[in-house]
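No lab work stands behind these numbers, since they all come straight from the coordinates. Just so it is clear, the structure is predicted and the values come from calculations on it, not from any experiment. Cβ atoms are built from the backbone, for glycine too; each structure is taken alone.
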Structure 1
Amino acid sequence: MPRSKGFIGEPFDTKVRIVENGVKYIVDVEDGQKTGFFLDQKYNRKAIHSICKDAEVLDCFTHTGSFALNAGIAGAKDVVGVDASEFAIRQAKENARLNFLEDRVHFVCDDVFDFLPRMEQEGKTYDVVILDPPAFTKSRSSVKNAVKGYREINLRGMKLVRDGGFLVTCSCSHFMDYELFTKTIHQAANNVHKRLRQVEFKTQAPDHPILWAAEESYYLKFFVFQVCNEL
């Protein structure tokens, strides 16, 4: 049986092609992070379509490009995806080519905590900023440091959103519960003198059910906010 192709010119045995929300992906089920793709964000990725048409979009912690590519499919005029993993960025670029989006969806390998303040210093702004970080805490003992991380990226992200633009922000740690996450976002907004209008709130997709008998099953919090300068 002939071997399938993954990255251009390279054979593989453990990569599969999937389609979600009209976007095509190459998924590495062996070497990719966890299963190689995060299916729990399916409908959250779809939710950004309504705010991305003709927009300039920044997708932080892009992994293999899923939010960035959804922005591109939705008609964004320019998208930049950022991730610290060279492996993930390589896959993201291939996924952009697979969807004929490489002219509008670009990827940068960089640490988001370094990238965001650098963009601020350069005076760069965006219509939509997306923050989909990995879990900053996997235990109660590290929640305090996680709060600092979430506050930092949301604060930095809001600074880069044009007046009236949108911030998409997520947490996938159940230790960072709804109350604590919203409190942290509110603190970040106050620190940078921004007003937030909640446009959307979602959790994980139905095939990752929330079980009332298992509180750890409620882990994903997904918000879309319109961000406005204080008067």
Structure 2
Amino acid sequence: MDLKKDKARLKKLKSIEKTIGYRFRNKSLLNQALTHKSYANEKYKSRSGDNERLEFLGDSVLGIIISGVLYNDYPDKDEGVLTRYKSQLVSGATLGRIAKELHIGESMLLGKGEEASGGKKHASNLLCALEALIGAIYLDGGLKPASRFINRIFKLELRLVKEGKGTKDYKSVLQQIVLKRFKTIPSYKVISEIGPDHKKHFIVEALITGKRFGIGSGPNKKAAEQAAAKEAISTIGTDEASF
């Protein structure tokens, strides 16, 4: 895509820049962060130019920034608590909600089938695009602007964590229970992927010492794992609220 000739697309990108509070020097990075693989397949007849590599990078950048914030904000908390807080903050539910608040879906490029299926509202697409956007900001401006962006969009979530009102991270809760009771950690296995590429549905089982304790489903692996962990907690019969 030649962005210099596509005035409509440039206008859309400038709009998202205002929303996120960051102006890209390289607009192509921003455009790529908002390009779903279905669009790349249709437009370029290949995966060239989609946002999955940026998503991979953004996930790592997000992790290190959030870890640093938690390390500094909670000097009296041990590794287990910090891990739980981090998992809560970077969960699929949290990322999807933030992406919706930023109206990222409105600026995404999707293939015809994905768009027709409501892809601009799919939580999996939104959270992937948000992570890709973080990766793009990091490549365009470095760690400082990426850190400023992450701190700004997670401001409310960080406050909720401090108040104990954040999204429940069932995987972290289950891990604490399993470590205490079984002296090991749970594992997760995808047992089924249902539906076409543009509308996948995952079924995952939660395993403890190789035995299934829970099964869950969701529009992405993260959501399915959370559902499986929640069921496993119920199966074990522990009062999760005490953890």
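Of the structures labelled 1, 2, one was used to calculate mean count of other Cβ atoms within 10 Å over residues 69-76, giving 24.8. Name it. Derived from the structure labelled 1.
Of the structures labelled 1, 2, which one yields -18500 when helix-only ellipticity at 222 nm (-39500 (n - 2.57) for each DSSP H run of 4 or more, over all residues; to 500) is computed from its coordinates? It must be structure 2, since only it matches. Computing log10 I(q)/I(0) by the Debye sum over Cα atoms at q = 0.08, 0.17 Å⁻¹ across structures 1, 2 gives -0.34, -1.28 for structure 2.
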